[in-house]
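Chemist: Just below sit the structures, each encoded as structure tokens.
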Structure P
Amino acid sequence: MTASPPESERQAPQRPVPRRAPPLALLCLAAFAAAADPLPPAPGATVVTVTPAGESGTEPAIAVNPRDPRQVVAAAPRFAAYSEDGGRSFTAVRLAADDAPSFGDVSLTFDDRGRAYLGFLSIERNGLPGYWGHGPGANGIYVRRSADGGRHWDEAPVAIKAWRGDETGIALEDMPRLWADTGARSPHRGNLYAAWIEWQLTQSVILYSRSVDGGASWSTPQRISTRAGLPRDDNGAVVGPIGTVAPDGTQYVVWNEGLNITLAVSRDGGRSFAPSHPVVDVAAPYFGGAGSIPGLSRAMGFPQVGVDPHGRAVYVCWSDFRHGDVDVFVARSGDGGRHFGAPVRVNDDSLHDGADQFLQWMAVDPTDGAIYVQFYDRREDPTGHRTRVSLARSTDGGRTFRNYAWSPEAFSGDTAFLGDYEWLTAYGGRVYGVWTENAPPGYAATPRAAGGARTPTVVRVGTADFRAPR
């Protein structure tokens with residue numbers, strides 16, 4: 001807010017004024033600069049590129065093996081990368097041929113036996129742009145398994161739900177997410193779970209399936225969204241489903257539903273769910289059009305959900321523009337998701353400074369309950385284009401967060417597609433994040449990977465180590 005002019009200026013503007021206030025633009029820039037002091041580096045931070053030469057990757061996922069935390073797997077459409085040294089180095093593995101149908105929206109999880117699972121969608125023909133449930137062709141949700149930490153993957157994927165393309169009432173399946181029950185005390189230990197969006201001609205719904213045999217087969221999909229969303233891939237649809245499991249086996253699944261985050265809870269291993277219900281009011285999850293982030297065609301504020309190791313607290317994380325620029329938030333429930341407290345702002349730059357923090361991802365360390373949130377961060381650039389990746393950590397149940405710099409240098413997302421999400425996981429005080437950046441100048445992408453006029457992108461994995469010094 002601009003300060004009122006001195007009384008001498010208001011009453012006698014013809015008099016010379018010995019001192020003049022700096023222009024408002026300079027005041028804003030000065031405030032921005034003060035808010036953009038460099039963040040401390042994340043402890044033990046390393047960042048490596050995992051994209052195979054010539055590829056252009058986006059919308060990646062990452063997972064760590066709780067039975068052997070040295071094994072870390074990252075994946076993006078058409079390729080995966082495995083690490084056997086805690087994320088310090090990776091070896092890429094191709095997952096799909098160049099002429100394979102559209103392959104995307106990957107997610108990763110490890111089960112209680114240390115096997116890795118990759119969920120993805122395959123689309124041979126989409127519906128109309130945005131209105132995907134109108135006339136799609138063959139498509140489906142699939143899972144592949146690796147028994148050796150990501151070195152090798154089953155050749156034949158298992159379908160959770162698939163369409164041939166000629167059925168009456170065909171729909172389009174989208175945005176699958178996998179998670180697993182690895183809790184030592186859970187009666188459902190070993191189960192695998194999946195949720196995704198189904199775009200129908202008249203509505204959008206959240207579907208869910210489970211596997212009790214290590215991913216060899218999956219239950220008939222059931223609808224868990226009590227209310228349906230609009231049928232178009234935009235604000236008003238049901239979007240961004242993801243779940244987690246408490247130590248006692250209780251499942252919490254969240255998604256965006258209009259201007260709220262909605263929660264569905266299962267206490268019987270996914271056989272049934274209580275009616276889904278809104279838990280947190282948010283702004284629109286799609287930032288596009290007049291509300292877009294500079295240089296990006298769109299960005300999403302889809303939620304994540306986590307639980308502490310004792311099952312006493314449930315957390316949801318999202319981003320929205322309630323403060324003008326886009327910020328990241330976490331809210332906490334102490335009663336099993338029935339009620340959530342006021343949102344806590346995760347990014348610690350000045351309020352209303354015009355800097356966007358977006359495409360966040362949250363992970364809760366199952367060993368000590370620390371909460372980590374990763375996000376793209378533009379606080380260092382007054383023009384709002386240059387981007388870094390930051391990491392926030394809370395050790396007091398989400399009441400406060402400390403921010404750290406993670407990526408070593410800024411990049412510009414202009415003319416690139418950074419995707420609709422990034423990913424984060426944590427175990428034993430070590431944190432593993434994966435994200436997309438513009439490829440470096442001179443990067444030679446294959447014609448298929450270049451994507452026409454879009455700037456090629458690469459997938460990078462960051463690690464940080466918050467373990468106490470020995």
Structure Q
Amino acid sequence: MKVFKHFFLKEYNTMVNTDTKRILTLSLPIMGGMVSQNILNLVDTLMIGQIGPLALAGSGIGAFIFFVLFVGFTGISSGVQTMVARFKGTNRPEHYPIALMLGLWVSIGLAICITIFTLAFLHELTAPFSTSSDVTQIGKDYLSFRIIGLTFFAICLVIRGFWNGVSDPMRYLKVIIGIHVMNIILNYAFIFGHFGAPELGAAGAGLASSIALAMGAMIYLIDIRSFLRWRIGPIQPNGRWLAELSIPMALQQIIFAAGVTGFYWILGQISTDAMAIGNVLVNIILVAILPGVGLGMATMTLVSESLGKNDGAQAFHWPNKVLLVSIVMIGTFSTLAFAFPDLILRPFMTDLDLLEQSILPLRLDCVGVMFEVGAIIFMNALNGADQTKLVAWVSSLLHWGFYLPLAYYFGVTLGHGILAVWSIYIIFQFIQLALFMLYWRLRFHHFIHPQLLTK
């Protein structure tokens with residue numbers, strides 16, 4: 001305890017207002033986009049929850065299969081962000097279109113292939129996650145509409161990485177909020193059959209999201225048109241660098257997303273109620289996690305840009321400073337959710353028994369999310385320093401070698417249910433944070449070498 005107290009006091013005393021302002025200027029727009037996405041997810045869940053537990057469980061299956069399918073594109077987006085931030089640090093703006101165009105070409109090609117594959121194997125992808133045919137059918141219907149928007153989503157992610165890399169995330173935020181407002185209106189129309197639209201139930205949320213993403217991608221491409229080039233600079237070395245950055249991050253995210261699907265599968269083995277609870281709690285706690293992801297993205301840009309300027313000392317201190325900001329911002333939400341779980345859960349659940357079962361897992365989530373956000377910050381710091389392989393290996397091994405086996409054993413085999421699943425989640429996130437924080441503090445000067453600083 002004394003070690004952690006000394007660490008936080010030292011970092012607080014050395015943090016200057018200019019650094020805090022830089023962190024907030026870069027991270028708040030990113031967090032705004034993340035929070036607006038989460039508000040959209042909550043509204044989705046709120047609307048679908050009015051249909052019943054089966055719709056919640058089925059849409060949860062479809063949503064997280066889509067999550068598995070798209071999450072690898074965040075690796076490409078992060079690779080573009082790291083490259084652009086490094087170009088910015090070395091004052092080479094003429095290289096920005098190289099990272100942007102490479103990211104778009106790769107993302108669009110992959111997204112089209114994944115969309116075709118998913119539409120061909122809808123039943124095979126959804127069937128393993130529930131023993132209820134009704135739940136499976138809802139999941140399949142939702143996914144069939146949702147996957148149509150994958151290519152547009154991939155375009156949005158790459159452009160988000162570009163604007164984050166040049167430290168101008170407001171360009172992304174201005175559009176994404178409008179897209180999410182449109183998405184909510186379309187959800188209302190297609191889920192319940194208003195404004196002359198067909199009543200599609202939970203599947204209507206998937207269709208609404210795809211339409212909104214298509215509109216958003218077109219707006220983003222028009223906005224960024226001055227950076228679009230058919231003929232760009234040296235492709236081979238930059239393509240190799242993008243691959244070195246993106247592939248480990250993409251694989252890590254895919255393995256993590258598969259683990260999230262495994263988490264839903266475990267909940268499905270416990271009960272349909274457990275799966276419905278999991279779907280609601282994940283969307284609620286994303287209110288805290290997504291701003292944490294925004295802070296992580298800001299950390300990646302700050303570290304990569306500092307390394308581009310050959311300022312290793314500044315790069316070293318960024319994740320520590322961002323962590324302190326996260327404790328103040330995200331800790332406030334976690335404290336409120338921990339203190340008033342009934343107030344937060346009630347709008348999402350009409351079943352009082354289901355609500356009662358959700359209170360303790362939500363409180364456990366409020367503790368675990370602080371460790372998770374800390375881990376996200378240090379993972380992104382390491383990614384910004386080109387340590388993507390290390391992050392991918394450690395995170396994936398912990399998820400699949402520790403968390404999921406123990407969650408299944410205690411939750412399903414021993415019959416302790418969802419409380420065991422959430423308790424092990426806290427331990428997993430604490431271990432992950434401790435490992436990445438210690439590696440950053442003890443090994444930073446060993447992996448920051450001259451070739452990296454002048455890349």
Structure R
Amino acid sequence: MSSLAPLPSAVPFRASPVLALAALAGCAHYVPLPLVQTPPLAPAVAAPPGFVPGAPLGISQVAALAVENNPDLRGIRARRGVAQAQLVQAGILPNPSLSAAILPLISGPGSVTGWNIGLTQDIKALVTYRAKRRAAGYSAGQVDAEILWQEWQVAGQARQLAADLIQGERSRPLLVETFDLLSRRNAILQRALAAGNATLVTAAPTLVALQGARTNLEALDQAQLSRRHQLNALLGLEPDVILPLRATIDLPPFDPVAIRASLATLPDHRPDLLALRLGYEAQDQNVRVAILSQFPDLILGGTAASDNSAVINGGPSATIGLPIFDRNQGNVAIANATRAQLHEEYSARLAAAVGQVGATLTEMDQLARQLAVVQGDLPAARLAAERAALAFGASNLDERSYVDLVINRYTKEQEFMTLELALLDRQVALQTLVGAGLPTVDTVPSLAIAKASGQ
């Protein structure tokens with residue numbers, strides 16, 4: 001058999017290693033990302049811009065620090081990168097397929113090496129391209145809206161903890177005053193009891209009141225320590241860090257009338273409702289994808305080949321799937337059912353959101369009325385305690401009556417502070433629900449992408 005001369009048709013195959021190297025040059029490379037070995041807790045708080053380090057912080061500054069430094073939010077924000085990567089992936093068409101073969105002559109009447117080459121493209125991916133792209137755009141917007149909603153929650157928690165801490169520090173002097181007064185009376189009564197100048201019946205009311213005062217003071221201190229630990233956790237601080245707070249509670253302006261008027265537009269500025277709407281829009285596009293995917297699989301391309309007798313032929317090629325058994329009916333049903341589920345979830349969340357705001361406003365009205373009643377009772381209770389102290393000092397009032405009147409005054413004072421704290425907590429919760437003083441949905445970066453995807 002004579003030796004074969006090099007074929008011009010074999011030249012393209014010599015370039016394949018070069019093409020492979022060029023393709024590898026554009027590939028991603030592995031970069032290690034080791035986990036942290038020590039807890040990422042700060043030993044001190046970083047003062048916001050424009051504030052002196054170590055100076056007392058207002059509630060708005062505490063909320064801003066929490067949104068910026070909260071460890072959980074840092075993890076949640078990493079979802080944004082995943083959503084953006086999915087959006088990029090949705091915009092990439094599948095690669096064409098290149099097939100080639102060299103068929104050396106083994107036996108028979110042929111005289112040259114045979115070869116074939118073909119290039120094909122999946123056409124079905126073009127049919128579903130726009131719907132998939134829209135779905136990914138809505139999903140990216142949903143993730144950003146969910147992140148914003150979590151930022152609202154963290155800011156609201158920081159506001160509430162800071163306000164409760166400030167209010168707790170305000171109420172502590174009154175509890176200390178009650179405890180000190182009863183401690184002195186109890187010490188006097190115990191000495192009189194030991195000397196036989198008082199009876200147990202006389203000393204018992206003061207002792208019982210002293211134990212109650214001690215319990216109230218210890219409960220407040222425990223609550224304050226727990227609040228500080230919770231606030232430090234929100235800010236990413238070590239548990240023992242003492243965060244300096246101002247003595248005033250600087251919450252955003254509170255306008256119940258405006259809040260009630262804004263209930264009609266609540267879905268437009270609540271991030272959780274916006275996230276559900278965008279998730280529904282994404283699923284609506286997935287329904288379109290499932291329906292369009294009923295289009296038969298279609299692969300178009302072209303091939304060229306040469307047999308061992310140097311006969312060359314070529315032309316277009318097509319491969320089409322026959323939708324006999326699988327017409328994507330299962331995926332269509334799943335997509336429709338999922339969309340229906342999201343539809344009902346949005347309706348339920350909308351009803352709950354509006355109902356929660358309305359219920360909180362009603363509760364605040366009730367607390368305000370109760371607070372007004374207690375505030376009206378306070379002057380009389382204070383005056384009675386003052387007169388009781390004078391009468392007791394002049395030996396015109398017995399021990400039990402004196403203690404009862406003094407305890408009544410402190411009970412009214414504590415009742416007033418408890419109602420005031422409950423009203424304050426409702427205000428913070430309500431302002432978190434409507435986003436008062438918090439970033440608006442206009443700051444969601446993927447909203448523009450979602451809107452563009454829907455066009």
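None of the figures in this text is laboratory data; all of them are computed from the coordinates on show. The shown structure was predicted, so the numbers you read here are calculated from the model rather than taken from an experiment.
Chemist: Kindly point out which one of P, Q, R the value -22500 was derived from, the read-out being helix-only ellipticity at 222 nm (-39500 (n - 2.57) for each DSSP H run of 4 or more, over all residues; to 500).
Modeler: Values: P: -1000; Q: -28500; R: -22500.
Going through each structure in turn, the value belongs to R.
Chemist: While we're here: Which structure, out of P, Q, R, was Cα extents along the principal axes in Å, for residues 103-326 alone calculated from, if the result is 58, 39, 32?
Modeler: Numbers: P: 48, 45, 34; Q: 58, 39, 32; R: 135, 52, 38.
Going through each structure in turn, the value belongs to Q.
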